[in-house]
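No lab work stands behind these numbers, since they all come straight from the coordinates. Quick caveat: nothing in here was measured; it's all calculated off a predicted structure. Cβ atoms are built from the backbone, for glycine too; each structure is taken alone.
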Structure 1
Amino acid sequence: MIFESLPTTPRSEELVDKAFSRASRTGRAKSGREAQEAMLRTAANILADNLENVVTAWPDFGDSDETILLPRDEREDLVDPFYYELADAILKEESETFGDEGGVDALRMSLSELSWASKRIRELRSEYQSKMRKTDADTARKHRKQAFARMADILDEIEDDLLRVGAARDALRDLPDVRPD
């Protein structure tokens, strides 16, 4: 079934711990400004890549009305309308935890937020790397700490979205394989 291979969605705390501990190990191998740049690059890459991997692991839900209008060869990557409606019903039932209507639309919004966070972290990496190139080691360290704080803040902001995606994965992964053809 299309949902059974979805990987476990990491929590924001797990991602921050993983990224910053790996960055710390990377920094030990170098010194000065170069170490700070390597730490920033490592942490940002880990966070952005993990978030993007969560998003790309999900199939494309499209829109059930739009899906029917597409030619068959363009529907290959889209979730079948039957599964779209089934997933929507299951996710609406599960949405009481989040205090909203839920459904596939809420899941798509959460996946969109994760994609935004990934892009924003990459932008922060570029912004702070250019700041670090022009400074000494102490100032580079301050810039790196500031970048880490901003990245952690982004992950705090999307914590509910990560939880929603994880709950959706848990709710949908055991769906049976039904061939509506």
Structure 2
Amino acid sequence: MILFNAWLLIRASGIVAYVLLSLTVLTGLYSMFRKHRSLPPGLVPALHNTLSNWALYLVLFHAAMLFYDHYKSYSWQDILIPFHAADAARIPMGIGILGLYLLAFTILTTELRRTIGSRIWRLLHMLSPVAYLLATVHGIWQGTDTQAAWMVGMYWVSWSLTLFMVGLRMLPKKEIPAAE
């Protein structure tokens, strides 16, 4: 009986972190619409912040578990420094590390929003879609489950919903259907 399998924990934490990151992006986009005004005040932003924090925790766990992987040994430098790994994983792993740093930066700037001001925060927060894109590229390129139908479906649903929400956001405000 296997009590500890780093590879399974790496995979599972990466997948769940990606789902949480996708939900973070979707709630962030949803918070831009007036439709959510029928919900209790602060619910959507609180959900968005909670999801982003949990996505970060799981990404950190995902990265830390690489140190314990017995199949492939990574140093802390490989895990923390983008493009440092000396194997074929150098580029996709570096992309994932950059995504991690952008996610952490986005969360940190949100915590500092009152200090840095809403205008600067909004500008810096525009980096969050880049973190999402980097996470997607990392997962597709390096993920061992990328070819599985359920994983392809997860990426497809995640990006379809995101692009749909972005498309709605780009419509003139009078063309967006009102909440019922």
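Some observations on this one:
- Identity of the structure behind 3.8 (criterion: distance in nm of label points 7 Å out along Cα→Cβ at positions 107 and 131, calculated), options 1, 2: 1
- Taking distance in nm of label points 7 Å out along Cα→Cβ at positions 51 and 83 as the criterion, the largest value within structures 1, 2 is that of 2.
- If relative contact order in percent (Cα under 8 Å, 6 or more apart) is computed and equals 24, the structure in 1, 2: 2
- Winner on distance in nm of label points 7 Å out along Cα→Cβ at positions 27 and 147 once structures 1, 2 are ranked, highest first: 2
- Looking across 1, 2, the calculation of Cα Rg over 2.2 N^0.38 Å that yields 1.13 traces back to 2.
- Answer label among 1, 2 for the case where distance in nm of label points 7 Å out along Cα→Cβ at positions 43 and 139, calculated from the coordinates, equals 2.0: 1
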